[in-house]
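Below you'll find a set of structures to go through.
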Structure P
Amino acid sequence: MRTAEDLSEDQIDDFYKMIGANVKKKRMKRVLHNSNYLNALGHKSVRLVSQSELYLKKQHFNIKHLYQIAYILDCDIKDFFSK
């Protein structure tokens with residue numbers, strides 16, 4: 001049986017990077033710029049969202065963020081998890 005310990009930190013980092021890249025790709029496709037996007041999300045910090053999209057300083061989106069972003073971008077949350 002598989003366990004969580006089977007996953008390396010690099011694998012988890014790559015997973016967060018993939019999600020962030022997919023969020024950014026969807027946002028750019030919708031031509032939703034950071035200020036409108038932040039207002040819709042209820043955030044004031046461009047840095048927080050940008051770092052999450054790029055997985056800088058291990059900053060990443062949580063499930064609530066992803067649900068909200070999918071709603072704002074009018075897409076399926078599953079889109080963020082595809083390679």
Structure Q
Amino acid sequence: MDQETMKILADAIVVAGKAVGAGFCMGIGAIAPGIGEGNIGAHAMDSIARQPELANAITTRMLIADAVTETTGLYSLLVAFLILFAL
């Protein structure tokens with residue numbers, strides 16, 4: 001193989017590595033927020049069932065906790081974009 005073909009092949013391997021790395025980043029980074037939000041919702045429903053008079057306060061705190069939990073998914077999305085486009 002000549003030098004130009006080797007350069008094209010090397011660039012293709014780098015692009016493929018970036019795609020695989022970004023895929024792993026989003027795949028693993030999306031698992032934790034999903035599990036966390038499920039746990040938050042389940043425990044909020046348990047709390048509302050036990051104390052229905054506090055439903056508004058529990059719902060407000062649940063939504064805040066969901067927003068905080070979702071930030072880890074957004075951080076993994078940011079890292080995936082950095083892997084794809086900035087490196």
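The maximum of relative contact order in percent (Cα under 8 Å, 6 or more apart) over structures P, Q, that is, the highest value, falls on Q. Figure out for me which of the structures P, Q the number -31500 belongs to, where helix-only ellipticity at 222 nm (-39500 (n - 2.57) for each DSSP H run of 4 or more, over all residues; to 500) was derived from the coordinates. Considering all the candidates, the number was obtained from Q. Assuming 17.5 is mean count of other Cβ atoms within 10 Å over residues 46-53 as calculated from a single structure, say which of P, Q it is. So the calculation was done on P. Which structure, out of P, Q, was P(r) over Cα pairs in 5 Å bins from 0, in percent calculated from, if the result is 3, 15, 25, 26, 16, 8, 5, 3, 1, 0? Of the structures listed, the value fits P. For structures P, Q, calculate FRET efficiency 1/(1 + (r/R0)^6) of positions 14 and 54 (r between Cβ atoms, R0 = 41 Å, to 0.05) and state which one comes out highest. Top value of FRET efficiency 1/(1 + (r/R0)^6) of positions 14 and 54 (r between Cβ atoms, R0 = 41 Å, to 0.05), among P, Q, belongs to structure P.
Taken together, the values in this text are just the output of simple stated rules run on the coordinates, not laboratory data. Since this is a predicted model, take the numbers as computed values, not measurements. Cβ atoms are built from the backbone, for glycine too; each structure is taken alone.
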